[in-house]
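Every number in this text was worked out from the coordinates using simple rules, so none of it is lab data. Predicted, not measured: the structure shown is a model, and the values here were computed from it. Cβ atoms are built from the backbone, for glycine too; each structure is taken alone.
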Structure P
Amino acid sequence: MQCKFFGHKNFAKCKIFLVEEEVKKEVIDKGKEEGAADSVSIEECIQNGWIIVRRVKNKKEFEGIHLGEASSILLAKELDVMVLIDEEDARVVARALGLKTRGTLYVLRKCVERGIISKKEAIEILDDMLNEGFRLSAHLYSEFIRNLK
């Protein structure tokens, strides 16, 4: 999924994100093989220290979700932090393990609220993501736009 978000000039103002090693493999390594433009932006964020790659101590698979999602959930559980994840099946697993879940829309909204990006930029980023395959219902899209401050 190509996205302007990680390459945005103000991304450095965001908090540092942790990403599990399996997600890095899926997003960057496979992404570069497939020619995904955002894989380069995300790799630069790792090199700049804005995203830190960590490996979960004990990997485990959960039925119905990808290994990257499972690894992210387990890392969040190990560190007792919120997990950013968009897939509903993975959110169900995370909540069952007692984790607080948030997703991409939350990150975009928080960036607008903190002045990291403008409302217009958030909408452009989301539109780019949708054009590249990000899935979101029309209802959630309009609710997101309406609630941006």
Structure Q
Amino acid sequence: MRGGARRRLKLEVSVHAHATEDEGLILRSLEDALGISGDELTISRVSGSHGNPVTIIRAELSGERALEVLRGALRRMDPSERIALGRAVGDLMDDRGRIYLRLDKQSLVLGEVRIGREDPVRLVLSSSAGGRDAAELLEEALREVGG
């Protein structure tokens, strides 16, 4: 992987913990399944659309640390999901070159990393250089871990 592209890499991770969910369990799952430590997280509290409390948990990682977390998540995925992800890279990219991944929060709590759409853990992979840098880094990371 090109050194310059790695330095420009950014990975944003975010997840919402609703009032009925165990926030501590979600925090532990981010550390156990994705390797994101508590000191890398920021936590904010807001009110949901019906006035229910919602905790927003975020991490912004860059450079080698972002790549490390990305590779770890990919390694924990089932090989068939990695293959499907590799085929869908172009569909996951917006017009600014950002890649949007959604992981299943409930699976993450169980220690598994799976693609999910409902109430997901959101990952946004980007590069300050724009273009296809983020897509190329994801594709290379997938090759490195066997996807």
Tell me which of P, Q gives 16.0 when you compute Kirkwood radius over Cα pairs in Å.
-> P
For 2.2 (distance in nm of label points 7 Å out along Cα→Cβ at positions 45 and 93, calculated) the corresponding structure among P, Q = P
Comparing distance in nm of label points 7 Å out along Cα→Cβ at positions 69 and 85 across P, Q, which is largest?
-> Q
Entry that produces -12000 once helix-only ellipticity at 222 nm (-39500 (n - 2.57) for each DSSP H run of 4 or more, over all residues; to 500) is calculated, selected from P, Q | Q
Of the structures P, Q, the one that 32 was derived from, the read-out being relative contact order in percent (Cα under 8 Å, 6 or more apart) = Q
